[in-house]
Structures are given as structure tokens and as C-alpha cells.
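Listed after this line are the structures, all set down as C-alpha cells.
Every number here is computed from the coordinates shown, using simple stated rules; none is lab data. This structure is a prediction, so every number in the text was calculated from the model and none was measured. Cβ atoms are built from the backbone, for glycine too; each structure is taken alone.
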Structure 1
Amino acid sequence: MNNQRALINPPHLSNEKSLKTLVENRTVYTLNHCELNIFETYESSELVPLKFNDLVVTSMLRGKKIMHLFDDPGFDYLPGETVVIPPNVEMKIDFPEASRENPTQCLALAIDKSKINHTLNFLNEHYPKEGSDSYWQLNHQNYFFYNNIDLALTINKLIKECMGTSMTKDALADLTLQELLIRIIQTQTLKSLDQGVSVSSNNPIFEVTEFIRLNLKENINLKSLSEKACMSTASFYRFFKRELGMSPIEYVLNEKIKHAKKLLKNPGIQINEVCYLSGFEDANYFIRLFKKHEGITPKQYQLLYVN
């Protein structure tokens, strides 16, 4: 229902006879620059510790965990969500609902530090960001986010390479690791902007996205946005897509749908009014687009908050 939580295709569960433990049973696939771990838990447990020497990208595949990280409150961890954890940071995990009939499954991809540094150096040298203090870098404070479609597809691709038997799987996995790091940074940037956090004092992406949010009812087009950023249309398009992993118009439509969802929580508001206030001129187009994004119509979404 929520387009911001794109699901990853889970691998088959382990054969019961091959299980070494019912709590965080681990299957490992080791490549040159990464290690894919698949964890499965078949019984309820609390505060199970886990730590990696390398940066680890974790994604839920089945079931529910409660994650305890740093000094932050524990949070529900569900399929369609990803957590990125720095090296040598211990997480503690609860499995409140795990059972043989309802196991949890989670992947943990440990990535070699040299691979991360090489990728970030390559990106900063060949695809520098706008602004003197803007760099390709991982944001360890922004460690939890929902999977978008591109991120989920990239993780699916990496699982396939790690679990495969091809002679070239290390080379293919290396390329996919680069893509994964780019997707994570783009997703972290997008989440920071959603939270109203400026990415960089000299990077125009914050000003442009803030302008979009404040002017959803206006005729926002690529030309007006590129002028706002003081760039040519072609340069602005490349810049925006590099920063957020989506085109400017895709971002505008996402923001309009997001605003519509907020309005629909009011049970008394009419769908036509939501359409207009969200910057759409045609109600039929709005309904079709909303259903494509959310899986249900605006009216059905509104009724969820009435009942």
C-alpha cells in the first residue's frame, strides 16, 4: 500500500534439518569485497547481540524485529526497510513474534572499507556535487529508511550475485556494490530533505525542494526549477537526478501525493478539494496517479483514517 516501502525478494528459508540454531541462524556468502549474511529466527527472543567489523547494510525480508541501536529508543523493523550500521557498533535485537510458523529473515551485507573508500573517492573525483562543502559520503546519523524501488532492485541484484555460481560474480557484485552505495546516499539525502535538513550550505538542492513543497499548486516545470537553481535545464536535470535518484518531475509528483495523503486524513474533506490543494487540475488523473502510488484510491485511503 505504501510505495515508499519497496519489498526485497526473500531467499528460500533454510531446510529445517540444516538449522544450527533457532535464533539468528546464519548462512554466509563471501565475496572479494563483501559478505552477505542471511539470518533466520524461529523463536521469540530478546536483546540478541550482533556486531560486524565492517559497515553493514541490513534489510528485513520476513517478519518483525525490534532494533536497539546507539542510545536511541528501540524501533520496529519490518520488510521494506533498511538500516545502515557503522563498523563495530553493537545492535541488540528483539524477536517478539518469531516462531516456526512465522520466522523472521533479514540480510546483513558487510562491505569492505576499502571498497567504500574507493567508490566515494571515484564519485567525488568524477561526479563532484554542487557546492564547495558537498561530497559523496554516507550519513551515519541517517541510518534508518524505507526502501524505494531502485534501492530494492539493487539489493535484489546483489543477493542474486552473492548467491550465484557464475565465474564473474565477484566482478558483477563489485559493480552492484557501487550502485548500492549511490542508492543509499541518494535515499539518505532524500530523507534529510523530507525532514527539512539542509544537505549543504552551498548545495542548491535544499532550496529547490523547499520551493517545490511551498508551491505545489503552482505550475512547476523543469524550466522554472532550473532557473531557481541558476543552471541550464540539462545541467539541472543531471544534478537533480544525481542527488536524489529521480527526475525533478518525479519528485514534484511524489510531493503532491504526499501532501494529498496528509489532507485525506481529514474525514470531512472532499476528493476534488484534495485534488486542487495538492496541485492537480484533473481529478481523474489525480485518482489514477494516487492509486498507482498507493495501491488504493484516495477515497479508500481516506476511509482508513475514518474507521
Structure 2
Amino acid sequence: MAKPVIRFGIMADVHQDLMFNAEKRLQEFILRMNAERVDFIIQLGDFCHPIPENGSFLSIWNEFNGPRYHVLGNHDMDKNDKKTVMSFIGMDRSYYSFDRGPYHFVVLDANYIKLEDREIDYEFGNYVRHPGHIDHISAEQLEWLGQDLAGTNKPTFIFSHQNLDDSELGIKNGEQVRAILRTANEAAGFRKVVACLNGHNHLDGVKVIDDIYYIHINSMSYYYMGPTFNVIRYSEALTRKYPILAQSAPYEDPLYAIVTLEPGLLTIEGKESGFVGPAPIDCGHVNTAGGHRVTANISRRQLKY
């Protein structure tokens, strides 16, 4: 009989190549997940670039004693093509699904550029040549998603880097995705697709659309304020090494969560931290994005379904 309760560790947007202390942040996550003996871990993208110097970073991830899953983020392809990134971190497919206990999980890849006549994989070179609509799920993948959902009767949870909701921060063809999810639930006669969890926007929040939860998992590392901000957070030397620090508000502690699934209930055990230096609102930032407040935490939530 399938285990009725599943626990997994989740993290997003650690940004090894952009952010100070990324290895230390990841190490805390892995040590905690091993101690908690969760059933699997998943990272929601913007993990690291596929370069030899990141071998030690990837080794930390591989220290988890259980199944490990990846979602591709847009910054993972800043310097390389998608196949190179996938080979480096050990992904066979950029979108896929798997079962754990009585639950079904789907990983999507929204890193496509939509041109008028075709869709191409997102990578840095392609973006420069074709500055079109990034954050798009391909037609082939949409067809696969519908078939995958039709093939299971298990409560289903969807992971993506970019968010799938109806905010201005969502993917460009989000309505097509949500229509597939809505149709799957209508055909099943119950709330088969329970929740969609994403990273990318470095936010903490939840929205309900068509009786499905859309959940932002905050970045493990920081909130990006933008190029109009310039604050020395640690030291001038570190800012020269990691230029994005001046435009960002790093978190004092790494943020991640443990998600527990049991019949009728999704529980998120998050973390609270603070900002290194002044908070975004104290820097003149509007302190909101996509309808959610900017915070240095992942909230604890209990969501019934």
C-alpha cells in the first residue's frame, strides 16, 4: 500500500554564479533534508552554470541520500545551451513526471522563446539573436502535459521555474497551461491538479485560480531590486566579485521549505530570515511584485484540498 504521507524538500534560485555564499546556503539545505529524511528534494531552477568550477557545488547537492530532481531556470542557460546544462546536472529530459506514494508530480520547462512562426529553446545566444517572448511552454510540451495528466488519477503537483498564474509576472502562454489543468480537473471529477509551485520571481505568496493553488517559493539567496539601486551589502571587495549584490537585497539565512502531502492537506514548513543591510522598502523599492509583498521568508502554510 502506498505511503499516505510524503515529505519533500524544496528550494529555488540559489544562483551559485551570481550570489555570495551560495555553497554554504546549499550545504545547510542538504544537511537539513538528510536529517529530516525527506522522501526527495527538488530545486526550482537558477541553480548553477555548467562549468568545472561548479563541480564542488553540484557535489553538495548530490550528498542528499535520496532522489533528487531538477527544474531548469532561465539563468542556468546564461552561458550555455540547454543540453549542456542538463548533462552537467544530470537531467535526462527538460520536462518529465514521476510518482511518489499516492501522488503524481510534473516538472515543466518554460524556457522557450515564442516567435511569430516558431518556438526555440531559450539560451543566452538565442535571446540575443531573437529577443522575443521568453517564458513560454512549447506546443509539444502542452500536448504532452495533457496526455500525462489524463494518464493518472493521483493528486498532482506541478513544478516550474516561471510562474503559471495570471499575474503580469507569469509565462506568456499561461492561459493555455491553465486551460489544460482546468480540463484535467473537470474530466477527473475531482481536484486532481492540486497545486503549481514555482520560483523565478524571488517572492513568497499563493494565489487560487480555478480551485488550484499557485505557490511562489522564495529564492534561497536574495531579492533583486533592479539597476537603479546601489547598496554595499557586505564589502566593496565582495561587490566587485558579485556585482549583482549592489542591486539586490540578500537574505541573512538560506530560505527553503519542507512540503508535507497527506490526504486533503498540503503543508509548507518554511523559514524566516532578514535582509543583509537595509530592506527593499527602506531603499525606496515599491516592495511588491505580482501582487505579493517582498519578504525575506517562506511562509508556513496549510492548504486544504
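Set 1, 2, criterion distance in nm of label points 7 Å out along Cα→Cβ at positions 81 and 225: the highest-scoring structure is 2.
When P(r) over Cα pairs in 10 Å bins from 0, in percent is computed for each of 1, 2, the one that comes out at 6, 23, 30, 25, 14, 3, 0 is 1. When helix-only ellipticity at 222 nm (-39500 (n - 2.57) for each DSSP H run of 4 or more, over all residues; to 500) is computed across structures 1, 2, the figure -13000 traces back to 1. Consider the structures 1, 2: one of them gives 4.0 for distance in nm of label points 7 Å out along Cα→Cβ at positions 57 and 281 as calculated from the coordinates. Say which. Only structure 1 yields this read-out.
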